[in-house]
Structure P
Amino acid sequence: MTVYLDASATTPVDKRVADLVMRYLTEEFGNAGSRTHEIGHAAQTAVARARRQVAQVVHCTDDEVIFTSGATEANNIALLGLASEGERTGKRHIVSTAIEHKAVLEPLQRLASSGFEVDLVKPDPSGRVSAEQIAAKVRPDTLVVSMMAANNETGVIQPVPQLCRLLKDEPPYLHIDAAQAFGKIVPELQHHRIDLISASGHKIFAPKGVGALIARKRGFRRPPLTPLLVGGGQERGLRPGTLPVALIAGLGLASELALTEHADRQASCAAYRQEVLRGLAPLHPQVHGAAEHTMAHVLNLSLPGLDSEAVMVAWRGLLAVSNGSACTSASYEPSHVLTAMALPQDQVRSALRLSWTHMTESVDWQEAVARVRDLITA
């Protein structure tokens with residue numbers, strides 16, 4: 001049996017979540033916009049409950065949760081949705097980082113092509129971006145600062161609390177892409193200074209196709225986002241369309257479970273990390289990213305002298321791992337994240353990402369090592 005070690009790409013759906021989703025797909029299938037009968041009211045109630053469950057993870061109010069199809073859509077709404085405000089106020093400067101997911105970098109490229117100036121701060125060799133360097137880039141005409149909470153390739157946690165403190169008295173909006181971090185690193189995302197947070201359900205054992213944008217109010221004013229789609233008033237006019245009640249209910253329950261089971265999940269993932277490191281020790285792996293700043297369930301490493309594609313083929317049927325972001329895995333381009341970290345190109349080419357969950361099965365590491373050694377002697 002293949003052991004799944006690609007949880008940063010997607011997680012399995014928790015059975016408790018799957019059971020709830022099926023209930024709203026097959027039994028309580030009403031439209032949350034139907035206000036005239038009890039079946040529609042039941043759907044409304046499910047959405048309201050989920051909104052509250054998501055809000056509790058980041059300490060925001062229920063009405064600050066906007067349901068989306070995932071973090072990619074949330075990132076697009078957060079960044080492209082601020083463009084009109086930037087044009088209205090003359091604030092056409094944006095600060096972000098060179099290690100963001102393409103779901104942030106590509107909207108920023110679109111903004112740059114329409115006249116916005118984008119500054120991308122590079123990380124240090126450990127994969128961490130300096131909060132001080134980001135804050136130093138902020139100018140009077142800066143519209144938004146956007147930084148991921150944790151990197152999708154290395155698992156390195158970025159200094160969100162430090163950035164919040166540095167930006168305390170500055171006017172730019174702060175957007176955090178928390179696709180990899182929502183429900184996994186909790187206090188860091190609860191800071192009131194964060195204006196916008198993007199989250200994705202399928203990273204926390206909910207179904208694919210659902211996520212959320214947290215849009216915190218400053219005082220009584222919401223972030224001035226312009227909707228990217230029109231055609232309905234759902235989600236405070238920011239995301240029109242019939243709400244996928246079953247998926248939203250699943251996201252809500254998954255969020256609640258992530259919060260209540262957080263400590264146990266973290267401990268389990270940290271213990272598993274030590275198993276992985278012990279198992280691969282005979283191959284002398286080069287780990288990318290300082291352990292003290294890396295999420296417990298992610299390990300990015302290179303095996304000296306070995307191409308990542310060859311290793312993945314050798315492990316086929318034993319381990320399912322990746323060599324980068326699932327969203328760009330078809331391109332086989334060198335990782336822009338590891339390149340920005342200024343790692344040697346041989347390490348970039350040989351990098352593997354192993355990521356697991358609190359439910360991941362044990363691995364026959366002797367077999368895994370033997371298969372890789374066969375590559376060396378072939």
Structure Q
Amino acid sequence: MYERIYVCHTFYHVYVACLKEFHILHEVMRSEDGFFAKEKAGIGSDMAGRATLVLSKMSNKFGSMVERARECGLFEEVIEYDEKVDTFFPELKPLRTNTGSLAKNMINRIKFCKRFAQLQEKYVPVNFKKYKDIYVFCDSDPIGYYLNYKKIKYHALEDGLNCIKYGDQARYDNNGHFRFKAWLASTGLIFIQNGWGKYCIDMEVNDISILDYPCPKYIEVPREPLVEELTRSDKELMLKLFVENMDELNSQLEEGKDKPRVLILSEPLCDLETRERLFRDLVNEYGKVNGKDAVVMIKQHPRDYLDYKEKFPDVILLAGTFPMEMLNFIEGLKFDRLVSVYTVVDSIKFVDEKLFLGDDFMDKYEAPEIHRLNEQIIDD
């Protein structure tokens with residue numbers, strides 16, 4: 001029996017998996033005394049690298065980070081997972097078509113959940129039954145259906161920091177007759193993500209108090225204490241893991257240190273044409289600090305494929321191949337302003353002013369019903 005396995009779909013997921021692994025190592029060090037404990041808990045020892053890291057290729061390109069993860073010593077094994085979305089299997093389409101009847105829709109959904117999991121099985125790269133603890137980020141993805149079908153218990157984790165506050169996807173996706181659907185999920189006949197599945201043991205969230213709707217399986221596991229206990233060497237290891245070219249990043253971050261500096265977080269919002277207009281508006285509106293032109297940098301989102309180098313030649317583009325939290329670990333880094341549309345910036349430490357724009361800003365670029373998800377939830 002193996003110890004732990006993490007199923008990750010984004011760089012942020014890997015970041016949180018690292019935080020959890022370092023926490024385990026620090027717990028070992030606190031429970032033992034002296035030099036022996038440090039040796040026992042160090043990277044490369046028997047207590048380190050006891051977890052398997054699974055990287056789904058479904059929605060994120062991990063690229064060269066895969067090899068660095070294998071070499072870093074924090075994980076026993078790193079495996080890529082060719083996870084398949086439901087549209088990959090044409091036979092599932094009729095089961096996703098609205099029949100106009102709740103009863104028929106539920107019957108089709110029961111069939112869909114089972115068949116989707118069966119079709120997914122050939123792509124699953126590990127035997128999850130051999131692990132004591134299974135941690136799944138974003139169990140709304142196919143892996144959740146598979147574990148439910150196989151009756152394998154697991155721990156779910158929120159997709160992004162406090163993300164459920166801004167979009168309770170489980171309730172939104174199951175709007176109308178939610179209690180009935182949640183009951184069906186509790187029997188295992190259908191699957192609902194984020195703590196509602198029968199075989200989900202619990203659902204880790206950063207802060208329960210900010211969430212509008214309860215779930216009996218939510219447990220609060222704040223991220224900040226995990227970050228605070230990181231040592232300098234822990235942070236350096238994570239920088240080596242996530243940042244492919246540290247010299248290039250340091251060179252970019254040196255630009256304009258004697259001038260006002262603004263960092264804008266890109267996101268895969270709207271269609272590409274609208275997205276370009278949106279971020280051009282952000283650069284124009286927030287690219288001055290106290291009336292002075294600022295050096296503007298855009299931190300690209302890993303799933304944002306807008307060509308910022310071509311469209312924004314005067315902006316410094318930071319790679320989308322590492323989570324923004326890595327910038328917290330760079331000593332002396334300072335920005336005057338950070339601008340985000342939906343990415344939660346509570347964890348960022350290196351800025352004087354944080355602007356989270358949210359739904360009111362997005363109303364100018366697309367129909368409100370597309371992004372105001374929680375406001376459309378029917379509490380039945």
Structure R
Amino acid sequence: MWNWKQIQALVPQPEAAGWGAVDFAACLATFPLLEQAKTTPQDPIYHAEGDVWTHTQMVVQALLDDAAYAELAPAERETVFLAALLHDVAKCRTTVVGEDGRISQPGHSRKGALDARLLLWEAGAPVLQREAICRLIAVHQVPFFAFGMSRSGQSPEFILRELSWQVDLHLLCMLARADILGRICPDVEGVLLNIALLRELALEEDCLRSPRRFASAETALRYFRGAQLHPDYALHEAPGSDVIVMCGLPASGKNTWVAEHHADRPVVSFDDARAELGLRHGQNDGAAAHRAVDKAKALLRSHAPFVWNATHLSRQMRGKTLDLCLAYGARVQLVHLEASKSELLARNRARDTTLSNAALLAMLGRWEVPLPTEAHGLSLLTA
């Protein structure tokens with residue numbers, strides 16, 4: 001198993017005579033999943049260069065040829081280089097050939113972020129840098145369509161502001177430029193123009209290298225959830241509960257963290273609800289959820305502070321909890337905890353649980369680390 005220091009060694013460093021060549025053989029040895037890219041086809045219209053591995057190498061080279069790359073700090077070079085190397089890592093498992101013979105890879109960006117997260121987590125990458133890489137992968141093509149061709153129907157301003165809270169836009173624009181230059185396709189200049197326009201808008205909004213400023217956390221959260229308001233004018237905040245929403249895999253240390261930091265608060269927990277009902281893990285989850293939600297509603301109605309302790313692994317799972325809390329005017333802080341794979345499995349073996357290690361590992365495919373746009377605040381912690 002490759003560790004984080006070995007992965008860092010893949011990133012070319014500045015040399016007196018320019019940038020050294022990338023050791024692509026070492027890249028393949030470090031990330032064997034990329035071997036499948038050699039036999040993964042692409043649509044010949046948008047990728048006339050051929051397979052995914054050919055494209056990936058061209059993208060990495062285009063990134064290194066960008067003069068802005070040499071000006072980055074070492075950690076930034078690592079982040080954008082690894083994002084470029086892994087940006088299409090999920091194409092091998094998302095390839096679809098239509099009846100007309102056209103090739104597509106729907107959802108490869110989001111699934112690629114999941115794949116990269118697992119690879120880098122197992123290697124021991126620092127959580128904040130790992131998530132910076134994964135977030136870039138998840139949105140690496142958004143700059144292509146932010147102007148005039150937005151697939152989401154959202155305005156360029158909204159797309160820009162939301163992106164600025166998720167990624168470093170300077171790095172994202174570099175990655176997007178490398179992605180379009182590292183292929184043979186029509187209208188390269190049009191896509192480069194869209195990327196340049198997004199960058200210019202980021203400069204105007206003063207968010208190229210930091211999140212777009214909002215008048216308050218409440219204003220930002222409601223804006224990102226679709227409220228029609230201006231970022232510079234604070235939204236009125238109704239009184240409500242102060243809620244800590246825990247996220248993380250089982251055995252990641254959530255119970256310990258809550259006991260150490262918020263022992264004075266009531267806790268809403270599906271596990272506690274199961275125990276109160278005498279249920280095993282996975283048995284009648286609906287009844288346990290109903291009991292936990294009823295307790296949460298009572299606390300929310302009384303504006304009491306509390307902790308909601310659950311795995312909340314995917315954005316969809318968190319969404320139900322966040323929707324409920326925000327409907328009652330709560331102020332929500334997401335706290336995501338994680339541990340290394342070996343520590344996680346050791347803890348799970350040692351604790352009193354009906355959840356096997358095999359079942360725990362099966363949950364990794366749904367592991368989506370929270371984004372800053374999901375709540376009033378976010379902490380990513382290693383326990």
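Every number in this text was worked out from the coordinates using simple rules, so none of it is lab data. Here the structure is a predicted model, which means the values were calculated and not measured. Cβ atoms are built from the backbone, for glycine too; each structure is taken alone.
Values computed for the structure shown
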{"quantity": "For distance in nm of label points 7 Å out along Cα→Cβ at positions 206 and 350 computed as 1.7, the structure of P, Q, R it came from", "calculated": "Q"}
{"quantity": "Among P, Q, R, which structure scores highest (criterion: distance in nm of label points 7 Å out along Cα→Cβ at positions 22 and 198)", "calculated": "Q"}
{"quantity": "Entry that produces 16.9 once Kirkwood radius over Cα pairs in Å, for residues 54-213 alone is calculated, selected from P, Q, R", "calculated": "Q"}
{"quantity": "Structure (P, Q, R) behind the derived value 11.1, 28 of Rg and Dmax of the Cα atoms in Å, for residues 294-333 alone", "calculated": "P"}
